[in-house]
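Trainee: See the structures that follow.
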Structure I
Amino acid sequence: MTAKTRQKPASVSIHSQRFPGESAGYRAARDKLLTAEVNLRQELEKVAALRRQLPLGGAVPQDYVFEEGSAHPEDSESVRKVRMSELFVRPEASLVVYSFMYGPKMAQACPMCTAMLDSLDGAAPHATQRVNLVVVAKSPIQRIRAYARERGWRNLRLLSSANNTYNRDYHGEDDKGSQWPTLNVFTRHDGKIHHSFCTELLFAPSEPGQDGRHVDLIWPLWNLLDFTPEGRGTDWRPKLEYAS
C-alpha cells in the first residue's frame with residue numbers, strides 16, 4: 001500500500017456554499033457548529049411534538065371575568081367585562097395568554113416584558129390567524145391601556161385581571177402579589193375550557209448565571225443577539241427607554 005493510499009480522505013463539508021475570504025479552519029469550525037444546529041433543530045421539533053402530545057390538562061375552575069378597554073385615546077374610560085370563554089374568537093383554536101408583569105403596586109411596567117410585547121404586538125396579526133392571543137396584567141385596565149398607547153401597541157388584546165384570581169391560579173403572581181411572566185395555553189374540549197401548557201421552565205432549576213429563558217422561543221431580541229459573537233451578554237437587559 002502506497003503512502004498516497006494510506007492518507008485519510010478530506011472531510012466532506014455539509015454543503016457547498018462559501019463566503020468571501022473564509023479559511024479552511026473557519027469552514028471546519030462552522031461545519032461543526034452547523035451539525036450542532038441541525039441537532040438542535042431536531043431536538044426543538046421533538047420537544048414541540050411532546051408539547052403537542054400532552055394529555056388534556058385540568059378544567060379551569062371558573063369562567064374568569066376580565067376587564068377590557070378601548071384602544072382609542074378618545075375612549076380611554078370605556079370598560080367592558082369579558083369572560084374567558086368569550087376569548088375563543090376562533091372557536092377551534094387554542095387560547096394563548098401571556099401574563100404581563102405590571103401589577104398595581106409596581107411603579108412601572110417590567111422592562112423585559114415590555115421588550116417582548118413590543119415584538120409580539122407586531123406579530124399578533126399573524127399569530128391570530130392560527131390562535132387566540134391575549135395579554136393579561138393585574139393593573140386596572142385604564143392603566144394598562146394608557147401604557148399601551150405610550151408604547152404604540154396597536155394589535156395586542158389587553159385584559160385586566162384586577163378583579164379575578166387568574167394570575168394567582170395560573171402562576172402570573174405568587175401568594176405575596178409579586179408578578180411573574182408566564183405564558184399559558186388553554187383549549188376547549190366538550191364544552192369546557194382546559195389548561196394545556198405553561199412555560200414551567202421558569203420554575204425549573206437553571207444553570208449558574210442563567211435566567212429561566214422560558215419564553216425565549218417567542219422573543220426575537222434574544223434569538224437575534226445569540227447569532228452574534230458577543231451574544232446576549234450577562235449584564236445587559238432591555239430598558240423602557242434609551243438615550244438618543
Structure II
Amino acid sequence: MNTFFTPDQTFENIKSAPKAGLNIVFSHVYAGTFAQNFEERHGTPYWKTDIPVGAEATDRFLTELGERLGIPKEQIEALISKENQEYYGYFARCADIFCDGDFKYYAASITNANYALPVASFLKKELGWIVLESFVTDQLNEDQQYAFRQTYEKATLASELIFETDTSQIAKTITRKLPDSQGQRYFDSIDPLFIVGSSLDKPISLKRNAPLLSVSYPVYNRIILDRGYAGYRGGLHFFEDLVGVIVSPR
C-alpha cells in the first residue's frame with residue numbers, strides 16, 4: 001500500500017509506488033481522480049473509504065482490507081480480537097464514571113469532509129451520544145456534495161448533514177435549531193450540548209455553554225504533534241480528549 005507525503009517517505013518511495021497492491025483514499029470527495037488515473041496508468045486498484053476512528057469502524061476497515069488484499073480471514077479476525085481486547089479493556093476501566101458521571105451529550109459536528117462521518121459515527125456508535133447536526137465546512141461543488149451525502153446517508157446516523165462554510169451562519173443555524181428557554185413554564189431543552197469543531201467555533205460554544213473540542217483546522221487552543229484519531233489508538237485518544245474537555249472545569 002502507498003502512503004504519500006508522510007515524514008518517513010522518500011523519493012524512492014514515490015518511484016516505487018506502482019508496485020503497491022492497493023491505494024487507499026480516505027476521502028469520498030478528494031483524490032479520487034488521482035487514484036483513478038493511477039490505476040489506469042499503473043494497474044494499481046484503489047479503495048475509497050472513511051478514516052476509521054475507534055474499534056467498530058476499524059474492525060470493518062480491517063475486515064474489508066483483508067478481503068481486498070486476500071489476507072486469510074483467520075489472521076484478520078485474530079488481529080481484531082487482540083486489538084478489541086486491549087481497546088475495550090481501557091474503556092472498561094472508566095465505564096462506571098462515564099455512565100454515572102453525566103457524560104451523555106447531544107453533539108454538533110463542525111469539521112471538514114474527511115472527518116465529518118468518522119466523528120459523527122464515533123460519537124453515536126461508540127459513546128451513545130445523539131448527533132444533531134454534522135456541518136461540513138469545505139467548499140464542495142454540487143457533485144462532491146451529492147457523493148458525500150450519499151455516503152453519509154448510508155451510515156444511518158440520523159443526524160442532519162449541512163454544507164456551510166460560514167462560521168457565523170453555522171452559529172445561527174445551531175441557535176435556530178436549539179433555541180434557549182424564553183421563560184416558558186415547560187421547555188424541552190436540548191442540553192447538554194458538545195461541539196466538535198475548530199477554534200473558530202469557540203464563540204458559539206461559549207454562548208451555548210457547550211464544551212468544545214477542536215479537531216478540524218484551524219486549531220489555536222492546543223498543540224497537536226503526533227496525536228491522530230485513526231484506528232484503535234486514535235479512538236482512545238479521541239475519547240480521552242472529549243472527556244478531558246468535559247472534566248477540566250470540574
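Trainee: Looking just at mean count of other Cβ atoms within 10 Å over residues 27-34, which of the labels I, II belongs to the structure with the highest value?
Mentor: Across I, II, mean count of other Cβ atoms within 10 Å over residues 27-34 peaks for II.
Trainee: Can you rank I, II by mean count of other Cβ atoms within 10 Å over residues 123-130 and just name the one with the largest value?
Mentor: II
Trainee: When mean count of other Cβ atoms within 10 Å over residues 99-106 is computed for each of I, II, which one produces 14.1?
Mentor: Here the read-out was taken from II.
Trainee: Please state which of the structures I, II yields 11.9, 42 when Rg and Dmax of the Cα atoms in Å, for residues 43-90 alone is computed from it.
Mentor: The value was obtained from structure II.
Trainee: Out of I, II, which has the highest value for distance in nm of label points 7 Å out along Cα→Cβ at positions 35 and 83?
Mentor: Largest calculated value belongs to I.
Trainee: To test your reading of the models, identify which of I, II gives 19.9 for Kirkwood radius over Cα pairs in Å when calculated.
Mentor: Label of the source structure: II.
Trainee: Using helix-only ellipticity at 222 nm (-39500 (n - 2.57) for each DSSP H run of 4 or more, over all residues; to 500) as the calculated read-out, with -14000 as its value, let me know the right label among I, II.
Mentor: Computed on structure II.
Trainee: Shifting gears a bit: For structures I, II, calculate Kirkwood radius over Cα pairs in Å, for residues 67-194 alone and state which one comes out highest.
Mentor: Details: I: 14.9; II: 17.5.
For this comparison of Kirkwood radius over Cα pairs in Å, for residues 67-194 alone, the top structure is II.
A short reminder: the numbers here are calculations on the coordinates, not readings from a lab. Here the structure is a predicted model, which is why all the values come from computation and not from measurement. Cβ atoms are built from the backbone, for glycine too; each structure is taken alone.
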